[in-house]
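Multiple structures are listed underneath, in C-alpha cells.
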Structure P
Amino acid sequence: MRFDLTDMRLFLTVVERGSLTQGAQAMHLALASVSERIAGMEAALGAPLLERNRRGVQATPAGVVLMRHARAILDQVEQMRGEMRPYATGLKGRIRLMSNTAALATFLPPHLCRFLARFPDLSIDIDERPTSEMVPALAEGRADLGIGADIADLGSLQTHLLMQDQLVVVASRSHRIGSAESVAFAEILDEPFVGLSDAALETHLAERASRLGKQLQYRIQMRGLDDIGMLIEAGIGIAILSLASADTLRRPGLSIVPLSEPWTARRLHLCARDFAALTPHAHLLAEQLIESATPREA
C-alpha cells in the first residue's frame, strides 16, 4: 500500500465534510490533488472508498473500515508525539516573527496564545513591519517567518495563504461617505484622519498617497483599535483599516466602507525563505499557523 498519514487524514476530512471540495479547502489542497490521492488509495487497496451522490460523498463499506483504522493510527501518532516531546532536542529557543498590522491585530493573537501554551519552553519575538520590509529581512535570514500581504512581491519567498482581507474606510455614520457602498482612495485624501501610531499599514498608505501627490493628515494617532473607534464615532476623523481589524469595531455610530481600488484587496500569506530549512521550533509554529488558516472572501 502506498499512502501515508496525510492521505489518511485527507480521507477522514473528506468523509467528515461530506464533500471532496470542502475536504480540499480544509486541507488547503487543490481539488484535483485530492481526487488523485483518493484514487491512489482506492487503487492500492483494490476497493472503492467513496460513494458519490447528489449531496456529496459518503464512505463505502470498505471506506468505513479504513476510517476506523485511520483514526486509530492517527490517534497513536499523536500520542507518540506527545510522549516523545519531553525528550525532543532543539525545541528551546526563540522564534523571530515579522507581521504586518492586519495579521498582528486580528489573526495572530489567538493562534500565538495556543502555541505558547502548548510549548512553554519557546518564546517569540514579533516585529511589526510593512510587507515590503519583511521580504528582504526573510531573504537575508533576519527573521524565521513573516506574515504579509501580496501588495508586495513575494516571489523570492515560499508562501502559504492564511486569509483574505480588504482595506476599508471607517467613518461616523453622519460623515459624507457614511452611507456609500464604496469610495476611492483619492476621494478621501483631504479628510482628517485618525490612525494607529507606528503601524506598518500607515507606512503603506503614506506611500500610496504620495503617488497621488498627497499626504495623509492625521489629527491624532493612537495605539489601540478601541481608541480609534471612539475617536471616529465622535467625528474626529476617519481611518483606513483592514476589514479584519474594522470588524472588531462594531459600534452603532460607525460605518465601514470598502475602498474601490484593486490594490486594497489583499491576501495575507505566511512566508519563509525555505520552510524545509526552518529551525525545529519555527517549523512547529509554521505548521500550526498553516493548519489554523481559514482563508475567507473579504
Structure Q
Amino acid sequence: MILCAGEALIDMLPRRTEAHEAAFAPYPGGSVFNTAVALSRLGTETEFFSGLSTDLFGERLDGVLMANGVGSTLAHRGDRPTTLAFVTLNDGHASYAFYDENTAGRMLTEADLPTIPDSAKACFFGGISLAVEPCADAYAALIAQADKLNRVVMIDPNIRPGFIADEARFRARLDQMLAHTDIIKASDEDLRWLLGDHPLPVLAEKLSEKGPSVVLVTQGAAGVTGFHGDLEIHVDAQAVKVVDTVGAGDTFNAGVLAGLEDAGALDKDMIGKGLDGETLRAAMTLGVRASAVTVTRAGANPPRRDELT
C-alpha cells in the first residue's frame, strides 16, 4: 500500500454556460489527491490522508476517493471549509488562485496526524500543503515519522513562489523534509528557483546532497530526466494533443510509484543503493505514458492501467 498525504481541494475550472457566459465549475482535485486517485486507477492499493471538511465540497472529495477505491479512514475530518483553487488556462497551461485561509486542510496540526500503517510500503507528500502553516509543519513531522519507520518517502514540492509567505522558513523546512526523502520529483523551474540557474546535472547533484537518492526533473514537452548516483536517464514526452495540463505532474508521480511497485523496488535500501537503470527507466516511462493521457482530457482525469495498452 502507498499512503498519499497532502492537499485535497476543489479546482474551479473555467467553463461556458448554455448562454455562453463565463463560469467556473467545481472539480475535486489537489496535487496529492490527484496522485492518490491516479495510483488507485493504475491498480495500486492507496490510502489518503489530509484534513477533509465535512462541508458539501469535502463530501464530494470523499465520494471521489471512495468511487476510485482510495481509502480515506486515516483522514482528519472537521467543519472548517474546503480549499478552493480557481484555474485559468493559457494555451492549455494552468495557473491558479487559491482560497486557503482557515481551511480544513491548511489548519491541520501534528495532533491530527495518523500512525503510518504497517502495510504502507511508501509515503508520498507534495503540493501547497508543504508551503503553508500550520499543515506544513505537520507534514514535516509525518515525513520524519515515515523515514524513521523505514518507509520509502517521495515528495513533489510543486513550488508556487506566490504562495510562500516566508521564504527563509519555507527553505529551512523543505531542507528538513529532504533529509528524510528518498525520491523527489521537481520541475526544472522548481529546481532553478531553489538552487539557481545551473545545468540539470548540477542541480540534481546539489539536491541529492540534501538527502534524496533519486531526483526526477520534469521539463514539460522536453520530457523528464532522472538522476540516481552515476545514472542519468532521459525519457521523452509523448506527442499528444493537449487539452490542459491540470494533473499532469500528479499523474506522473503516480506512474513512477506504481512502476517501482511493479518491479518490487519500493524498498528504502534498494532505492538508496540497489536501484538499476532499467527499473528506474521503466517507472519513469509509466509516469510519462500515464500523464500523456491525462493532458488529453479536461481537468485532472488520470487513466486506468488498461487505457495505457
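General observations
- Which of P, Q yields 21 [relative contact order in percent (Cα under 8 Å, 6 or more apart), calculated]: P
- Value 8.8, calculated as mean count of other Cβ atoms within 10 Å over residues 17-24, assigned to which of P, Q: Q
- Highest-scoring label, criterion being mean count of other Cβ atoms within 10 Å over residues 65-72, among P, Q: Q
- Which entry (P, Q) yields the derived value -0.23, -1.40 for log10 I(q)/I(0) by the Debye sum over Cα atoms at q = 0.07, 0.16 Å⁻¹: Q
- Entry that produces 17.5, 52 once Rg and Dmax of the Cα atoms in Å, for residues 113-224 alone is calculated, selected from P, Q: P
- Value -10000, calculated as helix-only ellipticity at 222 nm (-39500 (n - 2.57) for each DSSP H run of 4 or more, over all residues; to 500), assigned to which of P, Q: Q
Quick note: the coordinates plus some simple rules give every number you see, no bench work behind them. What you see is a predicted model, and the numbers here were worked out from it, not measured in a lab. Cβ atoms are built from the backbone, for glycine too; each structure is taken alone.
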